[in-house]
Structure P
Amino acid sequence: MSIPSVSTTNPDREGAVSSRGELAVRQRMRIALELALCGAAAVGVGLRWVGINAQSMWADEGFTTWLTQYPPSTILKLLPTDNHPPLYYFLIHFWRLLFGNSVFALRSFSALCSTLCIPLMYLLARKIFESRLCGLIAAAFSSLSYVLLWYANEVRDYALLELLSCVCVYCMLLALERATAGRLFATGVAVAAILYTHNMGWFYAPGLLAFWFCYPSEMKFRERMKRGASVAAVVFVLFAAWLRPMWVQVRWVHENFWPTKPGVTDLLRTICIYSGIDPDGLQHALRAQIPGMKLLGFRTWAGVVLLCLGTGFIFGMRSTDSAVRRKVLAITSIAMLPILLVFVDSRFLTPIYINRVFIGAGVFLPLLLLAPVAFASYGNRLLELSPALGLLIAACVSVGVHREQRDDWRGVTRYTLGLPESQRVVFAFQPFCQILMNYYADQLAGPDSPVHVTGLMSKAELEDATNPNPGIPPLAKADPIGMLNEAISSGRYKEIDVALQMFRLPPSLLAMPEFLSSHCVSVTTTDFNQIRVTRCMLSPK
């Protein structure tokens, strides 16, 4: 008689082994993803410092370079005709005293501010979403956003504005967690520092206020009102001295600012770039690889970005947990409210809509993508991660395809200094352009160069840091044609070179090409993107 076989396999044990195996695979995948995100953040740090002086400084950087050679008291005298508060200029003044006047030294302050934002974004996201993975994704977005990389290499205040916004939000989170006097004071100092960095900080204030009242905390509404009032008092005490000069700057902006009214396309472009996406660069790169491709243009990428951000927002707002809803609403407010307020203001009042001024708000936009990662319960981790990782991959590609170039005043200066005729003069009538040509002429040829670069200001006026009353003469009241005519009539020169930034030429310079054509034996032009160098050869006397 045959004896039936008896199975010795334990189904429960098999299931346990299978579960442990799946858990080990998921753990390895998580570790691999976290290592990749850490690597991405490290690459972003390197990109902020490698090639920091690869491109020339442009006009606004030239103004910063000129202004910050003066002591703070003189800087304050000059700011009413600018649209920026003094904090960044003060910091750069002392920074250059410590580290010098090279392009690397001047830009390294912005690179440092932008670098510090990466670990700070990690801490912010980890505290908000209570997830190390979310922190790493946020740090990777901050690290590899092409627009943040761009302003990390610029002698302007935008990287500082980004850093101060991150510090401010982190201080608010700490204060909402436990409202000690030190944390509330730090929040007030951070808000005041934002206002002292850029006047657009006033449009950030409603977003910060909404974050303060929306973000979940054990602090009751009435207590938030009281604590918020104490923060506002700190801000008022610190900022009161600048209220009058700020009003003068606001009036100047209303009379002289140049932007046009924004449209819906401009708003969508802002959302794209602060999500790390360069729609124009991606369109150009992908269509070049796929001839005849009509998709993958601006509308495609704008739709993808809105879909991903909308997924995070809708998921959060549909959560049954009120804390999740309030977190998502707080993040949306601080990221989008300043952008929307400036958009509406620019549509109906004075146009002031420029993408770079939103850097302190837009830096938080990718946090919306993390709601599904932190709070979803689909059971499918890939589905939960797909909006964030999809846009992060597109952001990495955007860094590679972004081809924006600053005005090449270094190249213009090198070209004009290298021309063969020694008996000549070089004119740069736009003041910021003259500042840059003098700056690069000193670096490339030294102070004893036989070629004289001139314009509305003398070399002494440009470089004398002891001048108690410096100033930039308004081009609208100058007579550049008269200056050229005087140089031609003097008989001292065989050649006159004129470098002009062709973007937004003022009326006093529009007649320049016709004047040169009628007074020169021969005229040749060389273009450097939006800069044109005109060589005027004169007949010997």
Structure Q
Amino acid sequence: MTYTGAGCGSACSSVRCDCDPFPASYVGCHAELGCLSGVDCDVACEWDLGDVVSCIGEYDPCTSDADCDGGRCVEDVGASSGACDHGLSGASCVDDGDCVTGHCVAVALDGRRACSTGDSNEYCNDTDHCGASLTCVLPPASFVGRCGAGELGDPCTRAADCELEICVPPGSPATELGTCGDGAEGASCSDGSECQSGLCSKSEASSQGVCSNGDLDSVCYDDDQCDDGLTCALGSFGGRCTSGAVGEPCVEDGDCQAGRCASDSFSGYCTEGAVGEPCSDNDDCQAGHCTRTFTSGGPTNTCSDGAIGRPCDREDDADCAEGRCTKDSAGAGWTCGAGGLGERCSKPEHCVEGECALESDGGGICTDGAVGSACVEDAQCDSNRCAARAGYELGTCTEGAVGSLCLEDADCVSELCALSPGNSSGTCTEGLLKSACADQSDCVEGTCAYSTGLGRGECTDGELGSFCVTPQQCASLHCYTGGNSAGICAAGEPGDDCVRDEDCASGVCGGYYCE
């Protein structure tokens, strides 16, 4: 390929090739090389249009492997330059030297070649291209094969190629390979000999099917592919064996012994609409409530009585007998609510009493504004004080008294909120001696002795017996901590407890007692 080298700032002209049977035109631009100005038409005409267009933008010219940052420079015979590729499995190549590991093999009947590691299911043209204990399995009319050892999922052309002697043939046997199977229920098959059950369920128009045992809910395309007493409920995407009882597969009402077929685009189940039975919409249920169920198999929706505490679909009030589908507190689901004080709500009208303290994520709690009630703003509280932890919208109505929850000074009558660093909430304080504090601004009397280890502090005057963290906070200059992160101011007289010399007025601590 050749390029103008002028960048991609303007429209590029087309490059034409007289391909057989129709001519082709190519337009493209390379971020570094500019607009396409020429291609090798012999190569381009053989490639799919999408591959050519992709190559135009990704072309990485080179003259040696050193130009390719650990990859390989792939050069056609006689060419003065080539294109960089990674040299790993699937990379384009001309010979084995273009591959970091493995071999350069033909991967298509048009002769296109690519690197192959020789691992199981990798391309090969003969057994020398495959790893130890693997064989190159070739289709009858193709030189493009794949490596295999006869294990489940490996390539095959006949039963003898597989350990279990089950080879499921491809759609085009002459040029494609089959796959070694195990004949288990649900496995691909072309006839019953490839299935453990001896039954390969498929339509008359198809050469491929799946292994089935004819039991209830097994895949089928005709009644004779189901056990006695069962019929095949056949839809656009195949069928399932059924007796027509409640909870069993169906496509239309006639497939059911009683009731109706609750169906959607992909599946259907017989139902009479009782609680716990399958449904596709509310009309399928006697109580008028159809909710989604999360199971690994079977119906995806079942009938509910819509009672308080029952699951409901997201924001679907119609799933609940009293019309209140509320978001759970953990945010993991939705439940029919009662609407009383302290109950969950997701809309203002969900609350029978009070109002809904509603968070932005759609979950909330019915509140009457009393102290201890939920809130998201001050106006929802009788005290006009809503205290919420940092990072949370939902808070608690507080009267702002000493000891009440707070986040800021305005949450407290005293205008003093002792909020420790790193904590999401604090405590209202008077600021008097022995009151809680986080820093000096929380104390009206004394100083704040704050212990990082305990995560709390206390306003202190430094008198004997007062809370302390450091000796400087004590009038006696002796803070006995007993080795902990906080303690009490002590006199340090002979016989007093100590753990270090500075605990003692004499400066000597001997045997845990001041000398």
Structure R
Amino acid sequence: MKISDLGPGLLAKALRLSQRDGTRKRLGYLTLWAVVLVARDLAAAESPKRYYSVEDIAGPPGVTPECNGLGFLPDGRMAAVFDHGEVCFYDPTGRHWSKFAEGLHTPLGILPLSAREVLVCQRAELTRLVDSHGDGTADLYQCVSDQWGLSGNYHEFAYGPVRDAQGNLYVALGSSSRGGVARYEVRGRFNPAGFGFGARAMFSVVPYRGWVLKIAPDGALTPVACGFRQPNGIVFDPQGRLFVTDNQGDWVGTSKLHYVLPGQFYGQPAGLVWRGDWKGQPSVLELDRMRREGNVLFSHAILANSPGQPVFDLSGGKFGPFAGQMFVTEFNIPRVLRVMLEEVGGELQGATAPFYDGPPLRAGNIRLAFAPDGSLWVGQSERRLGWPAGAGIQRIRWNGEIPLDILTLHLTATGFEFTFTKPVDPATAGRSEAYSGRRYYYLYHADYGSPRVDVHDLSVSRPLISADGRKVRIDIAGLRAGYIYEFNLKGIRAADGSALLNPLIGYTANRLQDGSARPIPWPPPTGAVRGTGHDSPPGGNPND
């Protein structure tokens, strides 16, 4: 019997049961993944195991395996930070671990500088760790910067660092959670105005919660941009553009990828109190007009619930056909995503799709790093707060065979153009019904998350296939700016008969090719409302 024979109703009931009390941790992972398998089975999708292998990397002895950061030293060794404060180096050739440092406070990122020096971002500071004696162990723990506030709130995470071409370092700070409190002793100036953006909303009562910060080589700190709820991933692209991911919740209807520009505001308003032009709390409409929308939105409970580290594939083709594209972790289920960016109307936007789904990849994915050999290393961290997840390190390698997958999705004046990794079969790719899809948007408000609003099925015209068989152009009736266009391709095969590996993809159309953008405020919706903003992790029925 196939898992799909169980039926979506029984699986949904099992999912609800798995989220109760202690059963969530043990049963939740299996149930959530069962739902994902149903979606894959119904779509007759190919298995990623045919094209990519996933290898477990045994962790350092005596170290709790929750891995919060990865990077590679110039000599090819891997450097990792762990949730309990250890920094360890791993030799992939000899499969040997060595402990470099310990005693750090929730380190969430590492930047190797040399075989004897790394930078680690921990809760209270950005720290330089140096082995000055050459014995393999750090003897110098040097504070690079601690010029941000702490209130003792459990959710005041610090992410990064990354470095630009001029040697400046960047970190991203999480906002403080209403699940905790600001304690009686704080670091930095206390500003109670940072509480004032919703009874359950995250807050910023000490500097600079919810900001991205720049640290110059001389240590000078510059606040760059604000409006982030929990920016659990930060990266520069090869063009020097800075990106962060942000996690769904209050003021963030669904998780997002942001292109960070100096002085801009990105939606979670608590951090506005640290801007020099702060004059009091704006209205929701004023905030909506001030904010920059995410460049790519990860549809909640469909594509991602909790994205983390973005990285770019700079392997030159060693990792398959996606060279130059962005990869992003997803925490709640065993999934790694791809992001395909393009410029439309002078702004970056684009699409996201699953890259790898399912076991042997574990859940808990939070960090990524490409090795010199082109393999992708994945750090997983359970976070010990009841979410179903795995913990450890895994390595993903391409076996050399190219799958049929969506390489890019390009917005045209009248619809979309799909580019595939290899030629498609005209009989299966030339059908309008193969491009099943819908459009919707998410609300901007203080509530936790958002339903999908103004949901409309897409009316797709007959596809036009290019002469080389790798591009398919479709027209969409009533194309409108500001919507996510979600496609679940059905039955498409390659000319060689192989099935489509990942049929699900979502495109964030902030702008159309004519330059038009969404209206603010939105007019009254004419379509359906789906979901609640508290939906289960991705893999459920895409029509719910």
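If volume of the Cα convex hull per residue in Å³, for residues 51-298 alone comes out at 189 when worked out from the coordinates, which of P, Q, R was used?
This figure was derived from Q.
Matching task: 45.6 is the computed value of mean projected area of the Cα convex hull in nm². Pick the structure from P, Q, R. Before the final figure, lay out each step's value.
Details: P: 35.6; Q: 45.6; R: 24.8.
Clearly, the read-out refers to Q.
Of the structures labelled P, Q, R, one was used to calculate helix-only ellipticity at 222 nm (-39500 (n - 2.57) for each DSSP H run of 4 or more, over all residues; to 500), giving -20500. Name it.
Label of the source structure: P.
Taken together, the values in this text are just the output of simple stated rules run on the coordinates, not laboratory data. The shown structure was predicted, so the numbers you read here are calculated from the model rather than taken from an experiment.
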